[in-house]
1. Name the one structure among 1, 2 that distance in nm of label points 7 Å out along Cα→Cβ at positions 78 and 414 of 2.1 was derived from.
2. One of 1, 2 was used to compute volume of the Cα convex hull per residue in Å³, for residues 214-437 alone, and the answer was 163. Which one was it?
3. Tell me which structure, out of 1, 2, gives 3.8 once distance in nm of label points 7 Å out along Cα→Cβ at positions 86 and 350 is calculated.
4. Check the numbers for distance in nm of label points 7 Å out along Cα→Cβ at positions 142 and 254 across 1, 2 and tell me which is largest.
5. Upon calculation of mean count of other Cβ atoms within 10 Å over residues 30-37 from the atomic coordinates, which of the structures 1, 2 produces 12.9?
6. Determine which structure produced the value -10500 for helix-only ellipticity at 222 nm (-39500 (n - 2.57) for each DSSP H run of 4 or more, over all residues; to 500), calculated from the coordinates; the candidates are 1, 2.
7. Identify which of structures 1, 2 gives the largest calculated value of mean count of other Cβ atoms within 10 Å over residues 94-101.
8. Output the label of whichever structure in 1, 2 has the greatest value of Kirkwood radius over Cα pairs in Å.
Structure 1
Amino acid sequence: MRRTETVDRIVIIGGGISGLSSAFYLQREAERQGRELHITIVEGAPAFGGKINTLQRDGFVIEKGPDSFLARKQAIIDLAKELGLEGELTATNPAAKKTYIMHRKKLFPMPPGLVLGIPTEIGPFARTGLLSWKGKFRALLDLFIPAKPASGDESLGGFLERRVGTEVMRRIAEPLLAGIYAGDLKKLSLRATFPQFGESERKFGSLIRGMQHNRKAAAAAASAAAKGTTFLTFKGGLGSLVEALIHSLEESGVELRAGAKVERIEKLEQGYSVVLASGDELPADRIVMTAPAFAAADLLEAHADCGELRGVRYVSVANVVMAFDKKTFGLDFDGSGFVVPRSEGLHITACTWTSSKWLHSSPEDKVLLRCYVGHSEDQESVKLPDDRLIAAVRSDIRETMGITAEPLFTEITRLDNSMPQYPVGHIERMNELRSRLAERMPGVWVTGAAFDGVGLPDCIRQGKEAAKAILEI
């Protein structure tokens, strides 16, 4: 694929965290190899950063997209160090470690030792009021049920039911894990979402024993920034990461084109031409595609079958952020928030007590709440007009927490088609797609949230992998 010229022209389609990370690590890898690149990032939206969107308002730091990331995932911490942002990392409030799960309209504290919905401390699990004794007994049978022989993929929900029973799956695991994917656990791929669960069963013969081992290993291996916390963010919001990436890329000569929609990709005798809706054409020796699966399929299927991308369904979600005056709020929080099982019949799927969880997010005399709406089985709530959506959320927080105070202001964010749903067999299908593209469209690499993880660290890791892969083609 390489031309005789000394400069390799690379076009990255998509300016979210996957695309920005790909460009950053492409520059780093090219410097290491002594190669010269001309990189262009094209993004159809008016701004870069994808779902990351930090709003600074009246002394509040408000995340309109994702609000944090898992501290145990090293890729984003490494990137923060490389960008000089390590000092901006901040952990959750140590006094707000408690998280609640709703059951029959009451809030129950999550049992200590619960890891991704799996009990690793038997005593607190046995005492929780979230489950019946029958449900607890069934979960602990995981310690004795033989491991299933390794075979193909299965659904995440089916696996959890098989190991720890329906009650734990529906009342605890689903509201916790579905918050990451906004999906139905019975339809999501185990291998593509939480492969460590299957590995625990195979290696330890028990999901509980495996997660106990993983918990100890993770604590021992945690970086200094991640010690004692599950989540991290930046003091100035996640937008700080995007701003630092953009600054670094501009400094290194990367061309960034926002508001530039890609119309089509044309194959040339050597390389490609990326044609924009404006009529501009960008020559490319290689292309990194980080657009959502449906958008990527639109651009690639003229040259190769992209049925696997069409098979990735997307879910829309919304979040409603409300600010209050503490004097009129009438409630003190002793934790970071709560999650809501679907069986509760509410519009909200979770509520973060943001000003309690993140001390930097709010002035001391104010309160900030963030409520999440929408999942794969409820797309109607997301479509409600603003006034009805606000009314529905306020009704839910009045019913669940007794909050009647009038908000100082409300911010609504709708994230349409933002949450990819990995079906059973997803990893195998994506591998088949990449093999086909390598044959039909050499020099094109597809990556991003539709492939191997939706969290920010996962997207950054995939960007780093994309940089290495594209330079090896």
Structure 2
Amino acid sequence: MTFTAASINWDAIATELAGIEAIADPNQLTKLSLDYYDFSPILAAQLGHKRANLVVRPTTEAEVLRVAQVCVNHRIPLTVRGAGTGNYGQCIPLDGGIVVDLTKLNAIHWLKGGVACVDPGVRLATFDKQARPQGWEWRMYPSTYRTATIGGFIGGGSGGIGSITYGQLRDRGNLHAVRVVTLEDTPRVLELRGDAVQQVNHAYGTNGIITQLEVPLAPAYDWAEAIVTFDDFAAAAQFGQTLSDADALIKKLVSIHADPIPQYFAALQTYIPAGKSCALLILAESSLAPLQDLVAEFNGAIAYTKPATDAQKGINLAEFTWNHTTLHARAVDPTLTYLQTFFFTLENVDKMIREFGDEVMVHLEFLRVNGKAIPAGLQLVRYSTPERLNEIIHYHEANGCAIANPHTYILEDGGRKVIDPVQLAFKEQVDPYGLLNPGKMRAWFEKYPPTA
């Protein structure tokens, strides 16, 4: 049966949840029901009016179990939220109900042998401040590193700064174990290990409420930052590929931006003249010296460096890359949107530039896929109509590129493009009433269409 918010006595629900912070203020409900969905003009039209009826903030796994039981008893949809820094409406409640904000479930339980056990609400930057003195840090993180939580990143993210070395979150070995609360008649806690974690990894919270994670870490290097400028984009792109392929140069970020994208970066204007393309880099300080010869090989110029000793001072280059690039560009021109593309080869990049020119401005992020560094992209698109946007997507897909579509909130329609029978079977087990983030998993709503 389709959920009807008016049929619920929300004051009574809040009473049942006594002792757990509950938020019903309309302004707070708006803030805690949305993410950065409006990067997409398609999602902006579809999701901007969606709101939770109640937001709760548990602080322990036992409280999460209580929330789950209330939702099951009253058949209330439940949507899980971290810091809300996603871009695809992952945490937006399509059918109202309860949003569970996990930012106060934020304990760090242990760190040993290069693995950490943490609660989902642990903020990525907060954790690294504690881990780095022990010689460890997260393997990868989004450009929203300062505010994002590990649970939100695992549930709704895919990769980021560090993916040049460690690939994507769903790659085997990047998540060791999770504890998950179910929405069965009597909710319980399951522990998933090994490949079984993929049942909830990047599943938008449709397959359980993650309450604890074991995540492998990376050795913490002294990271330096650099901006390299180039007269033409082709040289910048080839430089990025060569640097990414150079195993002896230790790097965390290789981000390439075609002119005129750097002109959207107000804080970097001093270093990147108009008409130049650029590379934004984070690499081990010990790799700065050999980097100079590689820059010279591609006729680039090092316009800016920041030593590791100044890591917490001034400009943070990571905050101009990945989808922060889109954020900066939209601050200047809100009509811009973006795509997420696996180009696989620089030949494909060149093909798309020749086809679309300045309509689709190329921004590359290099990452490791099956042991090989490839160019992926978060291109900026001069948006005109949904039809034109779809034409651009289809042209990419017909010419050797793979699009992870950021203009849909449906799990399967974004990146993987296929229904995962394993994820569906797990959801049938742990969420038999389809209460977890309903409307986001195509496999579920096609098998179990909503009824009046």
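FYI, it's all coordinate maths here, none of it is from the lab. Small disclaimer: the values here were computed from a predicted structure and weren't measured. Cβ atoms are built from the backbone, for glycine too; each structure is taken alone.
1. Details: 1: 3.9; 2: 2.1.
Traced to structure 2.
2. Here the read-out was taken from 2.
3. Details: 1: 2.9; 2: 3.8.
So the calculation was done on 2.
4. Details: 1: 3.9; 2: 2.5.
The structure with the largest value is 1.
5. Computed on structure 1.
6. Values: 1: -10500; 2: -8000.
Source structure for this number: 1.
7. Numbers: 1: 17.0; 2: 22.5.
Ranking 1, 2 on mean count of other Cβ atoms within 10 Å over residues 94-101, first place is 2.
8. Values: 1: 23.6; 2: 22.7.
The maximum falls on structure 1.
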